[in-house]
Structures are given as structure tokens and as C-alpha cells.
Structure 1
Amino acid sequence: MSYFAHETAVIDAGCHIGEGTKIWHFSHIMPGCQIGERCNIGQNVVISPEVVLGNNVKVQNNVSIYTGVICEDDVFLGPSMVFTNVMNPRSAVNRRDSYLQTRVGKGASIGANATIVCGHDIGAYAFIGAGAVVTKHVPPYALVVGNPARQIGWMSEFGHRLQFDTEGRATCPESGEQYALNNGNVNKIHE
């Protein structure tokens, strides 16, 4: 076995778990999951069938990742955050054929206790504040907070709020990388 699983973890047959991944106490990995390399799955996590996690995804304690979710590389899922997968659930109505897909882009972070309503994608390097309820698509590098979530700014790939000058340029204080804001979209400047 090229990954670590705590003795209390339940890993169903038919999963693919990448090298160097760690799965901690009382987590349940269901059939058909694709979990990349070097992921860290915290305590009491549920990963439903057919979920896809890229490489180096960090899943904190008490997270539920339901069928239809795809997380690209380097995604951070904060404690007790949750994804939904049906827009109009009812206990007495089987809607397993109605699951909506949610894609979380590379490097995005989702804060503690946030809820991502299904069918709404999170852009690369976006930052979802703690407790936010996402009810629409979130653009790359966006900082969103609240219920319902609203955008209040932009974030660098290192997780710092960007302050744009009058020419639409900003520099990450940690990495020194530069970003451009054009027509409501942020892009990293590659020189």
C-alpha cells in the first residue's frame, strides 16, 4: 500500500488512492473515488462515490464531499465545510440521477463551515471565506464571503488580498508575483 490509512478509516473497494496520501480517523472513502497523490484526508471525512480529488488536496476534519464534486490540484477544504449535490432534495424522492457537478479549481481554498451549493464552480485560486454560502459561480482569484456569498476582493496564489493600483496592477506581498485586473478578471503576469 502506497498510502496511509488509520485503522478506523473505512475504504471501500474500487477506490484509487494516490501515493503518499494520508487518511485519518473515522473517515469513509466510498467506491469509485479517485484521490490523487499526497492528499491529506482529516478525521470524520466522507468522500462519496465518483468524487475526484487531484494531487495535494487538503481536506480538514468533518468535511462531506458528495458525488459530483471534482477538486483540482492543491485545493484546501476547511473544517466542517460541505458540498451539496442536489438542488431540491426530498427524503421520499430519489434524485440520484439529478446530481449536479461542482468543480473546484487549482489552488482554491474553502473556509471552515462554508457551504457550496451544487452546480456552481469555484475558480482557480479563489478564496471562500469561513461560513460563506456559495450560490453562484466564483471567478478565479476572487475573495467571497457571507450568506449568500458576495465578492469583496481578489486574492493572490499565496493567499494574500490584492490591492490594485489605478493601472489595474497588484503585487503579492509574500511572493512578489504581479497580477493584472482587466474587465473584471484577474490574471497573473508572467514575465
Structure 2
Amino acid sequence: MLEEFIMIQAMMDRRSIRKYKAKNVPQPILMEIIRAGSLAPSSKNRQPWKFVVIQGASKETMLAAMEKGLAREKSDPLLPNSAKYLNGAECTLSIMRQAPVVILIVNPLGLSMDRKINAEERIYEICNAQSIGAAVENMSLTATDLGLGSLWICDTYFAYKELRDWLRIKGELYAAMAIGFADEMPSARSRKHISDIIEWRS
């Protein structure tokens, strides 16, 4: 019962952190965060995840790849209807640069976005995406519980081609997470009222 209370408290305390202290995160803490991700439920127990921990010089080359992707997106967009979010993606890049650690979450079973897929393959992709979402949420809550801040990042899709080439790894990049000791204390953002998001049927 106490553990349940602690996790609910982590849910209430969790924030999207965009400012980090210049302080390294010890590897044992990172291992705990990743272990929490690996404990998430997954469709058909496929466990469709691999975690690539980016620090130091590797982080600089990864960020260079993302910066290249954002520049390319302005002239040859992969996501033309999302151009209005490019400024936000550039802000995300600066946050990733500041955070001491960025974890890339790769789906080794993921199908290339360039590939035409049938209905069954699409369902597999949706199920695997749900599984990865559960893993990332576990990681975010564990980071909070361990006194760290985190930011769940999807802006990496603006640099999809460049980051995929940089990773040189089997599978598809699904998300990223910046992790570090928070240098801000944002207040909670408003949530929809519980009565507006539930429909009871009996």
C-alpha cells in the first residue's frame, strides 16, 4: 500500500523539466530508470524497446544530427503540416543540449516510415507504440521518484532521417528523454476535469 502511495505521489509531482543543473547523473540511477522502463507491460510481451544512453561527446554528435535535420526540415520537410512546431523543436534542441543525459528509445521491431504497410502491420505498430509509451512513462515517474527531472521528447521526428542515419541501429527511433537534476520548479499544468473524460456505461 505504501509503494502505491509513493507512485501516485510521483505522478502528482512529475513535471516536464526544461532547465537542468550542470551536474552528472550517476550511472546506477540511470540503470534504475531504464530498468523501470523495461518493466512496463507490452503487447504480446514483445518488449519492443532498446535504450541508447547518450552523454558527453556522443551527445554532441547526436545533437549535431538533430540540428542538421531541423535545418533540412525548413527546405525539404518530412512533416510539412507541422511546420508551425519547428520553433518548439529548436527550443527542444537547446533543452537536450543542456541536459546531462539524453536517452533515445528505439523500437527494434519498428517498420520504416518510408514503407507502405498493411492493416495488420499498422496494428502491430500501434500496439508497440503503446508499449513504448508505457515504458517511457515508467522511466519518467522513476526519475521523479529518484529526485531527477525529465522531459519526454517527440520533436526528434523532425530530424528522423538524420538521427536514424546517426544511430546506425536496427529499428526505429520512437522517442527521446532528457534527464538531469532539475533547475526549475514549474507548477502543475491544468488538467481536464475528471467528469469530462469519463463515460460510464452499464
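Worth a mention:
- Source structure (of 1, 2) for Cα extents along the principal axes in Å, computed value 51, 49, 32: 2
- Value -15000, calculated as helix-only ellipticity at 222 nm (-39500 (n - 2.57) for each DSSP H run of 4 or more, over all residues; to 500), assigned to which of 1, 2: 2
- For 16.6 (mean count of other Cβ atoms within 10 Å over residues 97-104, calculated) the corresponding structure among 1, 2: 1
- Across the set 1, 2, relative contact order in percent (Cα under 8 Å, 6 or more apart) reaches its highest value in structure 2.
Here, each number is a calculation from the coordinates, and none is a lab measurement. Predicted model only: the values in this text are computed from it and were never measured. Cβ atoms are built from the backbone, for glycine too; each structure is taken alone.
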